[in-house]
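Visitor: So, here's a batch of structures to check.
What follows is calculated from the coordinates using simple rules that are stated; it is not laboratory data. From a predicted model like this one, the values you see are computed outputs, not experimental measurements. Cβ atoms are built from the backbone, for glycine too; each structure is taken alone.
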Structure I
Amino acid sequence: MTTSVSRFTATPAIALASLTALTLLLSACSGSAGDAPSGDSSLISADRCAENKAAGPITFLTSYNYVASPGLLDVITAKEQGLFADLCLDVTIQPGSNNAQLVSAGTAQFAGVGSPSDVMVAIANGADISGIATYGNTTANSLLTMPSITSLTQLEGTTVGYKGAIPPQISAMLAAAGVDSSKINWVSVGYDPTILPQGQVTGLTAYKSNEPLVLAAKGEKVTEWDPASYDVKSAFNTQIVNNTFKKEHPTAVEDFLRASLHAYGWINESDDNLTQALGYASALSDAGYDMDLSRERWKTEVGLVEKTQPADLPIGGQNVAQWTPEADMLVQYKLVPSAPDLSAAIDTSFIDAIYTGTTLIWPAS
């Protein structure tokens with residue numbers, strides 16, 4: 001994906017002139033980071049600005065605290081650099097919980113969730129939401145064991161930990177490896193991955209950008225079993241929207257995604273930009289923020305995004321073919337009562353509107 005350089009970047013050759021111009025621009029634009037839009041943005045037309053202001057206050061719920069993840073750190077960056085305000089959007093970011101339910105109820109307008117599976121299960125349970133962007137085109141899940149496990153069939157008769165629910169991608173991998181999952185003692189565990197090297201479990205479901213990095217930082221050597229290696233197809237990091245909101249305020253949905261994806265491109269332009277973005281997230285976190293781990297998490301997930309990006313889709317693009325493997329897994333493992341209507345669960349119109357091919361249109365045309 002190509003994207004223009006952030007409005008906050010100036011070249012040395014024009015530094016003096018840029019200082020004056022930047023001061024004037026910041027005074028004329030809709031607001032600086034953290035400000036509500038004033039309605040006189042110089043980046044979009046007055047009519048579009050008025051449409052976006054009519055959307056009122058917008059709440060975005062993060063998928064998990066303020067972690068450095070695509071679809072989360074870029075939203076924080078767009079907020080902190082004033083990009084939402086430049087497009088006359090008044091966005092507040094909050095750490096999420098029960099995201100699909102809160103967006104469905106209109107308590108929040110946008111949220112991040114872990115994967116298309118989360119969207120489809122929520123819709124099957126009556127949520128009035130749509131998936132409007134998906135970043136990664138592979139599974140974000142993996143299964144960790146100690147190196148003494150050399151075949152997944154060795155997990156039969158042992159205890160394997162999971163968080164929340166057993167990911168269908170893990171179930172599909174085990175089935176592909178010939179494992180009888182009914183012979184595994186599945187236990188719900190917390191978020192401390194050291195239970196694996198301590199021997200409390202023989203296997204542990206994980207996120208590729210989290211537990212393996214945490215254990216490596218502690219000097220622990222583990223084996224990571226990747227469902228993608230067993231031809232399990234999936235996707236990760238999906239943005240959702242309230243269906244009533246998207247119908248009433250389509251330009252606000254477009255420009256929320258536009259600003260976020262513009263920030264995503266900016267973050268990836270340099271390590272300095274990533275450091276600045278991580279600083280924004282760190283400032284929001286009240287539970288301590290591991291900058292080194294967060295940097296590796298971002299790079300791991302962006303690497304997965306870039307490695308698996310379909311040539312015909314821009315960053316954030318999604319389609320029925322992308323979501324179908326997960327839909328099939330949900331039906332196979334009885335996580336939904338019937339096959340989801342993917343054409344209703346996915347709304348591609350907003351991503352289509354903000355890209356020309358795979359090039360993001362910035363600002364709004």
Structure II
Amino acid sequence: MRQEIFATTPRIVMGAGSLARVGDEVKRQNGTSVLIVTDPGVAGTGIVERLEGILKDAGLAVARFDKVEADPRYEIVEDSLAALRAAKADTVIGIGGGSSLDMAKITAVMAVNEGPVGRYFGIDLVPQPGLKTILIPTTAGTGSEVTPIVILSDHHEKLKKGVVSPYLFPSCALLDPELTLGLPPAVTAATGMDALIHALEAYTSKNATAMSDVLAREAIGLVFHNIRTAYANGENLEARSNMLRGSLLAGMAFANAGVTAVHAFAYPIGAEFHIPHGVANTIMLVPVMRFNQTGNLPRFARLAELLGENTAGLNQRQAAARAVAALTDLAEDLRVPQHLSAFGVKEGDIPNLAAGVMKVTRLLANNPRRLAVEDAEAIYREAL
């Protein structure tokens with residue numbers, strides 16, 4: 001029997017109104033000076049000012065870095081580090097979507113470890129733990145608050161690259177569903193699909209474990225059965241809470257089981273065509289699922305049941321097809337694009353994109369079916 005290791009963020013605070021606890025959480029880890037890392041969009045909502053007020057009322061020094069990009073270039077790390085050093089901060093708080101949370105994590109680590117950040121692309125290459133970090137998601141999507149992973153864009157190679165290290169787990173994750181109430185429907189849909197795909201891939205990964213399975217199954221149910229409500233009625237706090245919890249559990253699952261080829265296919269198209277991450281994953285989900293099914297047909301068949309499909313009287317192949325149909329219907333209901341052509345991708349782009357997929361060996365190692373470059377080209381063609 002193989003050995004199984006499970007790791008996650010050591011402290012999780014969750015519930016409506018929990019943002020008010022953030023000052024206590026900083027003090028709990030002996031912090032005195034905070035750098036808030038966020039993006040211009042979140043900074044413009046008033047959430048960051050509210051966070052700053054809570055921290056200042058707690059007697060903490062506060063500075064802000066609010067220039068995080070979507071799918072941030074690795075060069076941005078130097079800018080956030082400069083802000084950290086200018087503030088002499090001992091604690092980093094990331095607030096926003098996955099890009100802001102990832103930037104907070106890598107800033108905290110690079111404050112202690114010698115640069116450049118490019119030397120740490122890969123697995124377990126970071127030598128020392130970083131500063132204390134608190135992560136506050138404002139989307140129910142990436143699960144970055146419970147993963148030891150940072151994804152940065154290399155615009156020179158037109159590829160997204162990962163830093164994977166246990167030192168990237170934050171000290172604390174603080175999840176307040178009230179912060180997600182203002183998300184526009186399109187963002188709710190794209191980020192929610194990302195969370196669902198994290199759970200689906202964790203469940204079908206070659207490295208799935210008994211513990212990751214429990215989390216993935218629960219996450220699939222929470223996200224799939226609440227995302228339509230959150231999309232159609234964004235002020236529904238129960239649906240928003242369930243989405244945030246589902247995203248959290250999906251993050252825990254894939255942090256340990258790993259994601260698979262859906263994300264591997266999403267990386268090149270996201271880097272080259274600037275397709276939002278959740279949308280890129282959604283476009284690639286069905287073609288990759290169809291390819292992967294033969295790698296573990298019983299597990300793909302069980303997905304249909306987790307998605308609420310009636311599989312009585314169906315064989316495994318039919319049940320697996322029913323799961324694909326349910327996910328196709330979901331993407332249509334949420335109006336998430338399902339074709340690469342909508343973003344200007346053409347047949348002539350496919351060889352280079354397929355070559356990019358084959359470089360994402362960290363994720364392809366988890367895939368339930370072996371993949372050749374010819375398979376990658378065929379899958380991209382199906383997604384056109």
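Visitor: Given a value of 2.8 for distance in nm of label points 7 Å out along Cα→Cβ at positions 123 and 251, point me to the structure among I, II it was derived from. Let's see the in-between values first.
Guide: Details: I: 2.8; II: 2.2.
The structure behind it is I.
Visitor: I have 1.00 for FRET efficiency 1/(1 + (r/R0)^6) of positions 67 and 211 (r between Cβ atoms, R0 = 30 Å, to 0.05), calculated from one of the structures I, II. Which structure is it? Please report the intermediate quantities before stating the final value.
Guide: Values: I: 1.00; II: 0.20.
Matching structure: I.
Visitor: Here is a further query. Can you say which of I, II returns -15500 when helix-only ellipticity at 222 nm (-39500 (n - 2.57) for each DSSP H run of 4 or more, over all residues; to 500) is computed? Please report the intermediate quantities before stating the final value.
Guide: On the way: I: -11500; II: -15500.
Answer for the origin of the read-out: II.
Visitor: A value of 4.6 was derived for distance in nm of label points 7 Å out along Cα→Cβ at positions 219 and 259; which structure in I, II was it taken from? Display every interim value, and only then the final one.
Guide: Details: I: 4.6; II: 1.0.
Answer for the origin of the read-out: I.
Visitor: Suppose distance in nm of label points 7 Å out along Cα→Cβ at positions 131 and 147 works out to 3.7; of I, II, which structure was it derived from? Could the numbers behind the result be given before it?
Guide: Values: I: 3.7; II: 2.4.
Label of the originating structure: I.
Visitor: As an exercise: relative contact order in percent (Cα under 8 Å, 6 or more apart), calculated from one structure in I, II, equals 15. Which structure is it? Could you put the intermediate results ahead of the total?
Guide: Working: I: 25; II: 15.
Answer by label: II.
Visitor: If you don't mind, there's one more thing I want to ask. Computing mean count of other Cβ atoms within 10 Å over residues 107-114 for each of I, II, which one ends up highest?
Guide: Values: I: 23.6; II: 20.5.
Top value of mean count of other Cβ atoms within 10 Å over residues 107-114 goes to structure I.
Visitor: For which of I, II does mean count of other Cβ atoms within 10 Å over residues 91-98, calculated from the coordinates, equal 28.6? Before the final figure, lay out the partial values.
Guide: Details: I: 17.0; II: 28.6.
Checking each candidate, the match is II.
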